[in-house]
Each structure stands twice: as C-alpha cells, then as structure tokens.
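Undergrad: What follows is a group of structures, each given as structure tokens.
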Structure I
C-alpha cells in the first residue's frame, strides 16, 4: 500500500518536471532557431519549428516515463540529457549535403508544383511511403530541409524507445535507460538524420520493433512492422534470413506472411488513388536497383571491397595507401580499373555474394534445430553484418541495422560490450568521406574492424550451436534409454 501511495504521489511530480523541461527546451530552441537558422524569416516560423521539435521531445519523454515509471532524479537526468541531444540535432539543421541539394530538395519541389497527382509517377528513387512524406512536407510553409530532418529526428527518439524495450526483454530492465540514452547519443544516429537528412532510423525502428515483437510472441505485429520497414527501405532484406528461420521454426506462418503483403499493399494505396499503375507502384525497388552505381564496388562502406581501388573516388582526396605503391600515379583518377571493366567486376562480386549468402543461409537452415529462439538476436546481427560486408555497391549507411543490433548484443552479453565499438566505430569513420570530404584513416582498417565483429558473432553462434547440438544428443539418448 505504501509503495502504491508513494508512486501516486511521485507521478504528478514527474509530470510537472517533464512540463518544466519541455517548456525550457521550447524557449531555448526558439531563441536559437530565430538567431541561428538561415531559412527562418520571422519569430512565428521560429516558434512553429521549435514547437515541432519540442513535441518530439515531449512525446518521447512522456512515453519514457510511462514505460519506465522512473524516480524523479532519473526523469531529471534523462530529460536534461535528451534535451541537450535534441539541441545538438537542432544545431545541425542548416547543414546541407549534396543528397539534399541534388535529390531531396528538387524532389520536394516537384511535389510542391504538382501536388497529389505527382504520386502517379515516380519522383526520385525512394519508395512510396517516403514520397508521401515529401508530398506533405512540400505543402508546409517551413523550409523543407528542416522538416525532412524533423521526420528522422522523430524516429531517432522512437528508435531509442523501441531499442529500450527490446533491450529490457533481451538483457534485463537494468539495461533500458542506458540503451535509451546511448541510442540517442550515438554519432551515427546524430549524423544520419539531423546532419545528413537521411531516413535510416525510420526503417530500422520498424526492424527492431519486428525483432522485439517476434521475441515476445506477437508474430502479426512483427510481420506488419517488417512490412512497413520494407516499404521505407530495401535494406530491410538484411533481416529477411531471420524471417525465413522463423518460418521454419513455425514462429511465423502463412497467415503472418499474408499480413506482411497486405500491409505492404496498404502503403501503395495513395499512389494508386493518384493514378499510378499497380505494377509500377509494386516495382519501385526493381527500378531503383537497375541502372545505378556503376563506377565502383563500394560507396565508402566498411566492407570487403575497400581492399579494391574504385573507378572514381568519393572525394578529391586519393586513397592514402595508394600513393605509396611503387609505380602508381596517385594523382590519376583511375590507376587500375577501366570503365568497361567495372560492371564486369560488380557482376562477378554480386554472383560471389549470392553464392556466399546461399551457403550461409543453407547452413543455418540445415542446423535450424541448433539455433534456438534465444539466438534470434545473434543470427540477426550476423546477417546485418555479413550481407552488406560481402555485397557490392553498398553505401556507408547500410550498416545502420548492424549498428543498432550491436548495441542490443552488447547489452545482452557482458563479454561483448566492445562490439559496438567495432561496428559503430567502423560505420562512423566511413561517414566522413561523404560528410567532410576527408578520409581520416586508412579505410581498410575499418573493413578489418567490421570483419572482426563478423568473426566474433560467427564464433559465438557456432559455440552456442555446438552446445545445443550436444544437449539435443543427450536428450535423444535419454529418450532412447
């Protein structure tokens, strides 16, 4: 009774504390935005934009308080930290990358001029759901870049909440608050949306939600969340081998696959209403995958192909290691490869990747009895690293799923607390060539860091499988006796 009474007394205090922190953040943001952001013309716009970003903070902290039931000092610490991390994001809103000036900005302008009917044709190479977002943003009075980044910042905080819940289930409730704050403060999360205006936290939020729902025996929610993730980003396929294993283990059934496809069809409805042909709406990813990126084997991703010279470099600075090779003109754009040779190399690398992936998937499926339910996270992290590591034409941000799963892996296994250092450290440094036009380190070291993480996860899986195999043999021997 005393505990219930104290909890009842404490909650209004938490509410007042959250309200005070929210109002303080709103005021500080509004002043900073009016004084510091280039594309705001009035106090009204500054207040409106501050309200949008503050609403994200308020909703996230409200959900945090409801899920965690924390004491006042925890609310204060987490609230102040989250507010500072929101201000860090706001400080990057004016940063414009070539992705915005070349793609996102012009695409938004197309929607601004054409309106809803523009959905009848393909605008850019994102899937339909993100095109809907750009359409909505195009009709709003605030600067579109700030709103594009706002969408991702929303999912920064939602991702932190979903990661928090997943960590609590997988590693115990004591890990929830640290994981929440770690995710919000990870440099790859900070840079991806607020700086780069990308949407990787959006689809990864739904991937992690799918994993969490699967682990908590909610297959319909898992299938629908995965469908929404796939509707945002093709890279969701890095999680599909886990789904295949779930089907074999009968954690997923045909009706859950139907829920996946039905949810995906629902995401197509606005485009179909606008007049887009069904097959055209269904084939966005096929069109996205064909006819692009023929000039190199990797786009700054920390994978196998960093050991091969590129046809054209991502920035004007040459590979630092190439200049020391005897007889190589390091000032040349293309010391080794020719434009005619690169497509053949990409095709060869893709075929090799398919063979390696089939070997890996078939191996896990043959031994599926040894891959128990509590190894789902391990297998998910393996494929989140393995697939982009061996696949050609991978971009720097495509290890974002591995970044998040490595945090859950570290939370669950105390002897693997260094795993995010390898995975996220490699990811972060591979952001630098695009964002800063500098290569601070020899990128081959980053590929080796990711390879080390892959080797460790593989070893952990094989060790656990061997133990499960021995347990199965003992159980079979006991039944025979």
Structure II
C-alpha cells in the first residue's frame, strides 16, 4: 500500500487498531453496512449521536438523540428495513461520513477484506452533525459539542481516541486561533487524544488572494462574478493596527465609498446590488481584523462581470492582507479572484496548532493533488499541512451497501486518523510508549513521511513534511 500500512498490520507489529476508539464528527454513518459489524453481525459502533433527531441527547447535552450499541444491535436483528429504521432512524444521507469511516476503520467484510480500512479492529464512535436551520450548515457550536462528546466518551471508556474531522470551511483568519481552533487545541490536552483535520479542496478554486499594502498606494482586487450568482461574501483580513478604507467599483463603473471603519453594519446600493459592510474587531484570541463584505441581489442574481475592491491605505504598519471567498462548493464556478493565490487555502479548523492537518495526493501518480488546500497559516506561519495521504479515487464503503470511489482531502484525512490509531495501539495498547498520542503522534508521522518527486524543499505548503508512511513512523 502507498502509505506503508500493510507491513505494520502483520508480524511483528500486528497493528489493527484494537483497543483504540476511532471517532468522526461528520454526516453520520450507515450502521447497517457490513464493514462496521463484527463477524457475528453485531455492531462495532460504541454509539451514534445524531444531533439532527430530537428526543434523547447524551447526558450533559441538549440536542439530538444518542443511540447505544445495544439499540443498534437490536435494530440490526430486524430483517425488515422499515422496522430497523423505526428502532434506530439515524441515516447518512450524503454518504460522506460512511466513506470516511470506511477508510479509517472499516473491516472490509462486504468485500472479503479487499477494501479493508486502516484500523479495522478499532471501536467506532460517530457524531452526525445537526443542522440548525433548513438548508443551512452546522454551526461551530454543534461541531464543538460533537468533539467534546467524543473526548468525554473516550475518557469514560478509558480508551485512546483518534478523532477524524473531515469538515471545514474558508471562514476565518487562517491563523489557527479562531474560537473553534483554539478550543480544539485546548481540548486535545484532555485524555489521550489525536485529532486529524483535512485541509479542504480549495487549493485550485481561486477563492483566495493576498498582498502587502504601502501607504499612499491603493490596491485594486478584481473579482469576477459569474452568471446566476445569487449572492456572495468576501472576507478581508488584516492586522488591526493597519487602517484602510474600502471602495467598490461595480461592473457598470459606478462606485461605492470610500467606506471607512465604523461601528455596526453599513448598507450601500449599486447596480441592483445591496452591499453590507462590517468592520470587525480583534478577538481575545487574535490581533487580526476582519472587514466583511456581503453582496445581496435586489432581485435574483448579482450583476455579472468584474467588481473591483479598492483597498485604500490610511495608516500602514504591517501591511499584509488576505481576501477569501466562500468555498467552491457554495459559489458559481466563474466567481473567482482574477489574481488568485493558491497559498493559505487550507480550510478551518485544519489551521489549529493541536491537530494533524492532512492534505491529499494522488497515490497512483505519486503527485500532489492540485485541489488540496495549501498552507502555511496566515501570520503565524505554522507548517500546514503536516503531511498528505492518498485522496484521489479511493475505494471505500458506500452508504446503502457496497463500495464507491471518492476523492478529496476528506478521504485522505481518515488514512491518517486510522494510522494514528495504529501508532497509539503500538505505543499505548502494546506497552511500547504510554505517552504516544497528540503532538507525539504528529511528530512521528512527520518524521516517517516520504518525499515525493517534484519538490526540492521540505516541508512545503503543498505537502508539508511528505506523504504518509506508517512503517517509517514507528520509531523502532
């Protein structure tokens, strides 16, 4: 296998993830899939917390319903599918979480072992993220609660935890100190935990640009707005010490601004578009300032063409600035920055210091996958990603049964999560190193990573320290 895993799953290591709790906070899981069941048909799942189904939340939480292994086993005994899901109605509608867990810990039962995952004898724990409003994404609070639940469950069971987070977005300063990322880094200090987060698929999506301002020299950032764009927002991030004004030039040449720093949200109009502008403040975790621009069509679509965002320096001390669009999945393919910068395209929370940030490469071609989110972090210049793993055409468990190929850093991440579980089994479970978790796992994985062709400098913003190689990551 490309990630040097097969050789540690046999003698003398015989690593299978046994005794380790592998968890994911995602879209749920197809609990009936054979790859998540034992040989006798019982579930390998410790529990599933479905935040989207109200009723009986886990102790200490107030949303969703927790389904225990006993309840899932009772449902699995039902041959009638309708009756099964009447007992335990949680489903993975998108199939994302099922595919992730298939890579991290599926046992390959339905394929006779052909598509076996990494930590295939581990115990499994799943949180299905809740959705607060119709057609909306889960909030940070749901994700934090899910992570908290996984950590507390591992502590209660006295098990090391390998946590997978194949969930991210582009909103934030990308410094690694957002509320979620600060929480994640802090939470990893409780228990014996290792968290892995994907860097996202924004590497070639042209949704980021950056530069350095100098006093007296305005800069124009050109944004192409494609047809049928129903709305768009832009984040401008800079050092709070720098003071800049904003001017917008619409495709028809009309101008809005200059817009100066002011409290609250300011509203402007131009060419059938309502513009909301908000100057943020530094947070308890960061000295950065956000200027948030929200473009809203008066009718159905925004004006198509080139919008220019002029950054007008007033007082410059640092000068660095970054602009991000929403992720490619939620905007028109033609809505991009003309002079985009593929660096700093890793998604949040992969910028958190306390997680292992995982990018993707094509193991068939031994080459970087151009969609994979790139580092380094803004201002702090943390090395992210830490490493890359196979993320192109990965065959894994499919919700509803069988297998299907998937591509993205979402599916590279569980390679590393499962590998972290193997290292923790070797260290903690087999008694070789009772402190092999967290940053120590990250250090071992970095050291064992393979250098691929095409790069002269390591680490680098595309592939970090290299490609996952578990065999070389075990210190003896």
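Undergrad: Supply the structure label, taken from I, II, corresponding to semi-axes √(5λ) of the Cα gyration tensor in Å with the calculated value 41, 25, 20.
TA: Checking each candidate, the match is II.
Undergrad: Hey, relative contact order in percent (Cα under 8 Å, 6 or more apart) derived from one of I, II reads 21; which structure?
TA: II
Undergrad: Right, another one. So helix-only ellipticity at 222 nm (-39500 (n - 2.57) for each DSSP H run of 4 or more, over all residues; to 500), computed for just one structure, reads -5000; which one of I, II is that?
TA: The read-out comes from structure II.
Undergrad: When distance in nm of label points 7 Å out along Cα→Cβ at positions 212 and 468 is calculated, the result is 2.4; to which of the structures I, II does this value belong? Don't jump to the answer; show the numbers that get you there.
TA: Working: I: 2.4; II: 3.7.
Clearly, the read-out refers to I.
Read-outs throughout are calculated quantities, based only on the coordinates presented, and are distinct from any laboratory measurement. This one's a predicted model, so the numbers in the text were calculated from it and none came from an experiment. Cβ atoms are built from the backbone, for glycine too; each structure is taken alone.
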